[in-house]
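**Q** See the structures that follow.
All of the numbers you see were taken from the coordinates with simple rules; none came from a lab. Given the structure is predicted, the values throughout are model-derived calculations rather than measurements. Cβ atoms are built from the backbone, for glycine too; each structure is taken alone.
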Structure 1
Amino acid sequence: MAKENTPTTTERSNKVLEEGTREDIFGSIKDREIDHVVYDRWQGGARGPEKIIFKDGSAVIFKCDIRHYWMAQNPDTPIREAIAYQIDRIIGLGLVPKTVVIDDTINNVRYDGSIQEWIHDAKDGYAIEKFTPEEKKDFDRLRIFDFVIGNSDRHLGNALFTSDGKLHAIDHNASLIISSEDDILSFSDVIVNFLSRNVISDMPHVVDIIERLYENKDKILRLIDTYIQDNKDLAKLMVESRILYLYKTLKKDSPFSRKYREWRNGLDAEVREILKRKSNT
């Protein structure tokens, strides 16, 4: 009997890298000419965010993979930054600046982490005196997005606004990090307060983003399955259960509950149903 050729770990890694480069998950700045780098050492410990300015005037913000410096057991945050951008692209949200994972060595300096397009002439939300109706709608959409990906670090400091009234959502390294099923049922009450205090039919922009998440659920889950290595099954379970809960509640044409516990119970029911379905396949 012929021996089955099973791909080695290296072969699998190379395939993921090749596919990820094609899908714009992985990238490089080796071919771009750096003008100078602005270091921010007081944030993030030994190596904080670094603003890399290129000769052509464009810039990116680089965040190192902290597992290689001082927190070896930390989740893979660079890939989470890139996945957040990809999910944004899939559902047409248009709020997360382009973000990719890089591992380049330039002038004997290793850049291993994520880079995100720098937003020029932007103000954070704390500097905005009054939001326009469109800015409010963008922030509504962002609430839904953050809930689904489990982003635990959203505040006005990482919501940037430009003079054209556009919102740019940054900092997603605290997304898709989950270590137990109970974490799926732990979330900020911001989403509960937001959806329960508004008539969902009066917010077509919110209805639209929930429906887009549902329609593209399988694509999103495939991304997570392909590129996230630590606790990927739990991350997928969290995202799928939250999308289904939002969508099914929306389609009931009844108000979202004002009670946090009822949200937890609803999510728990979705988790059980997903696990049951998988066990039967």
Structure 2
Amino acid sequence: MYTLKVENERGDQLELTHSNDYTVTNVEGLNPPKATINTAVVASFDGSRFNSSRMGERNLVLTIVIENEIERNRLKLYQYFKPKKPCKLYYKNASRDVSIEGYIETFEVSLFDNRQMAQISVICPDPFFQALTERTVDFRSVTPLFHFPFAAPDAGIPFAEQETNVSKVIINGGDVESGVLITLHANGPVSNPVLYNVDTRESLGLTLTMQDGDTVTINTNKGQKSILLNRGGVTTNIINRLVRGSSWFQIASGANTFTYTVADDLTANLTVTFQHTDKYEGV
């Protein structure tokens, strides 16, 4: 069993499954899209030489039978599947709860049949389904100190203490690599933070002195790459502070180990958070 619903450009949602008004008879394009493999023929070699590969856009084709008040329900579908307009599809089955964004290519209805059927084509430039919830990893941990039985001294008793871990394992439960949103928050003066991917030996460093309360946001998602500093409520583009040779981290499928350093070993003055969304080739 699965559920399918659509969201239009205004944010309105329509349930397409488990509905008395519509019956979804088929959804094409749920499998991984076709990959394009680029090769070159070398005169002295048999076969060819691999150059590169890429995955193309996804084309979802929905076949929907319009039930009950056919005229009303057909016009209602038009409000959610407008040609050339964006939409968002939500799909859930026993193992996946995902969404994907696309643009309506065609909307065709068999207007003169006794049983009206709509066939809707959606082009998704980003071919990957995305999980509905983000994964967040905080490089801090809280150790509980309060336990029973206890006696409270006059000076009071701490309930917990916060520790800073400079190394964390980040899990990507998806099929493909994903960009990451990295947040650096200064709890005191800190200079020249450098993040490391222990597995790939890549690094991302900033030539920057952060003041207490500063927040730096690093976005490594493709098409959204940016480095922003928020100081006193004012946001500034500081991509020019990126250390030459730095890598825009991508979170590989599976386990990824990251660590960080700062000048003068003041790691306790920096809070680091990683956020990413799992992506899937198919459902």
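**Q** Check the numbers for relative contact order in percent (Cα under 8 Å, 6 or more apart) across 1, 2 and tell me which is largest. Mind dumping the intermediate values first?
**A** Values: 1: 15; 2: 19.
Biggest value here belongs to 2.
**Q** On to the next question. If helix-only ellipticity at 222 nm (-39500 (n - 2.57) for each DSSP H run of 4 or more, over all residues; to 500) computes to -13500, which of 1, 2 did it come from?
**A** Numbers: 1: -13500; 2: -1000.
Going through each structure in turn, the value belongs to 1.
**Q** Have a look at 1, 2 and say which one yields 14.2, 42 for Rg and Dmax of the Cα atoms in Å, for residues 111-190 alone, as calculated.
**A** On the way: 1: 14.2, 42; 2: 25.5, 85.
Going through each structure in turn, the value belongs to 1.
**Q** Upon calculation of log10 I(q)/I(0) by the Debye sum over Cα atoms at q = 0.06, 0.08, 0.11, 0.13 Å⁻¹ from the atomic coordinates, which of the structures 1, 2 produces -0.21, -0.37, -0.69, -0.95?
**A** On the way: 1: -0.21, -0.37, -0.69, -0.95; 2: -0.32, -0.54, -0.84, -0.99.
Going through each structure in turn, the value belongs to 1.
**Q** The value 26, 13, 9 for semi-axes √(5λ) of the Cα gyration tensor in Å, for residues 167-214 alone was derived from one model only; which of 1, 2 is it?
**A** Values: 1: 23, 16, 12; 2: 26, 13, 9.
Checking each candidate, the match is 2.
**Q** If you don't mind, there's one more thing I want to ask. From which structure (1, 2) was FRET efficiency 1/(1 + (r/R0)^6) of positions 39 and 223 (r between Cβ atoms, R0 = 35 Å, to 0.05) calculated, if the value obtained is 0.65? Can you show the working numbers first?
**A** On the way: 1: 0.65; 2: 0.85.
Source structure for this number: 1.
**Q** Where does the value 3.4 come from, among 1, 2, when distance in nm of label points 7 Å out along Cα→Cβ at positions 103 and 199 is the thing being computed? Could the numbers behind the result be given before it?
**A** Values: 1: 5.4; 2: 3.4.
Structure of origin is 2.
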